[in-house]
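A.B. asks: The structures considered in this document are given below.
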Structure P
Amino acid sequence: MDRNESAPAIVIRSERRGERDRVLTLLSPVWGIRCITVYGAQKSCRAVRASLYTEGVFHIYDNRERHQASLVDVDVITIHENALSGIASSFAATLMCEIVIDQKGTEAPAFYELLTGCLDILEDDNHKRVVTQFIIRALDIAGLSSDYEVCPVCGRPYAPDEVLGFNDRLASPCCHTCASMSVDLILPPNARRYVRDSLGVALERAMEYSVSDLMATRLMRYAIRLYRLSCPSSLRSAVALMELDGLA
């Protein structure tokens, strides 16, 4: 039986289908990840439009017989225009959406809150810190985070000035002794304190922490590598973002 449905959602991917239509991938705290079709979006000026990163209440028609859902209307909350205001912010926004899709809709309410919160504050000037915060919080939501206080392998508390390595068997930061990738993925003491402390506060408060541009660059590179090792994924937009910031 066909039905109309409504739920808050945000567009995390927009793709052309044929000459007339578009397919939107939505992240919703109610639906999780869901694909819907916007008929006539390429040709008709009357078609309902929802651009990439549009957040709102989406009204859809679910044709269960055809296993297709189509967009009827959307009550826009925000279009997150800052996410498309520059090259760096655009790559950063794409990367965050790619990670959400990689998580396959698990923990949708938490990821929805995290993504919309990050897009609300994302700008070219802060994209490194936003990406870092998004990734470490995404790993925490996925249950893949560390407490950055105690080595998960041997159980020893870290020394204040200890440099952490990475254990690929547990896919987790660890002490230098237990590290299997200590050279390729290290976390110095100041960076560890930043990650540990910022995870314990709200996103807005974490963004107030003072971080030098060099530190922000290193933290973003670490966060991207950490995600790739914890959740093996190509993250194509990460390559473009790191090349843009001279990290590739």
Structure Q
Amino acid sequence: MVDTFEMTSRPILKSRIAGLLYLAVIAGGLFAEIGVRQQLIVAGDPSGTALNILANESLFRAGLAINLAYLLCNIPFAVLFFEIFKPVNSMLARLMMMGILVTTAIEAANLFHMLDALDHLTGSFQTGLTLAQRHDLAYASLQGFASGFAVSLAFFGGVCLLYGWLIFESRFLPGLIGVLITLAGICYLINSFALFLAPEFAQSLFPYILLPSFVGELSLALWLTVMGVKSAHASPSKKRGL
């Protein structure tokens, strides 16, 4: 636990830049998932999905580009978060930064599934396959992306638990945000493990299980952007308020 954390204009600037990057990640994620994938992918219908993608190829490609762009934002965000929280607990802050980077690497590699789906539908090299086979292969690639995304969210769930712990111990961010981001991490973990252990149960949870995650992440991003981090002169014996 940190007793004193002297905040200067430079750490406040770091926290606000981190907040803006976090907002960019949230906005990009919402666009890529809700604005693109959920609009174009028809559950259980490879041909309907293929027709949607081919009719909206520019939107599909825009989703890929935005997905890549917000993943690039994760790299400076991870470094800034480490700089902000290393006075609290340098080991956990370093673990948090590594967790963000691992999550980013998994999600970035997972984008190849989306590219594969597009290649199956638009590539001229698959002349030996029927149209239905190409649709099926594209849909299988999209399903592979969904599974890979669940893996990345499991890692990110662990990262959110570290966020919550560091925020609550820091005393320079509201404890309530620490609670919300911890709840977000728990929801991510439940969602990911349910997809692998009980897929039908997971379908009944989605998308409601991720609403607390959205609230927690957005609260943290907005606080960092608008308020930055404040000075904290708290003693270990002083009760932590929300």
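Read-outs: derived from the displayed coordinates by stated rules, not from any lab. No experiment lies behind these values; they were computed from the predicted model shown. Cβ atoms are built from the backbone, for glycine too; each structure is taken alone.
A.B. asks: Can you rank P, Q by distance in nm of label points 7 Å out along Cα→Cβ at positions 12 and 28 and just name the one with the largest value? Spell out each step's value before the answer.
C.D. replies: Details: P: 1.4; Q: 2.8.
Greatest value across P, Q: structure Q.
A.B. asks: Given that distance in nm of label points 7 Å out along Cα→Cβ at positions 36 and 60, derived from a single structure, equals 0.6, which label among P, Q identifies that structure?
C.D. replies: Values: P: 0.6; Q: 1.1.
Only one of P, Q returns 0.6 for distance in nm of label points 7 Å out along Cα→Cβ at positions 36 and 60, namely P.
A.B. asks: P, Q: which one has relative contact order in percent (Cα under 8 Å, 6 or more apart), as calculated, at 29?
C.D. replies: On the way: P: 15; Q: 29.
Here the read-out was taken from Q.
A.B. asks: Here's another thing I want to ask about it. From P, Q, which structure was helix-only ellipticity at 222 nm (-39500 (n - 2.57) for each DSSP H run of 4 or more, over all residues; to 500) = -26000 calculated on? Intermediate results must be reported in sequence, preceding the final value.
C.D. replies: Working: P: -11000; Q: -26000.
The read-out comes from structure Q.
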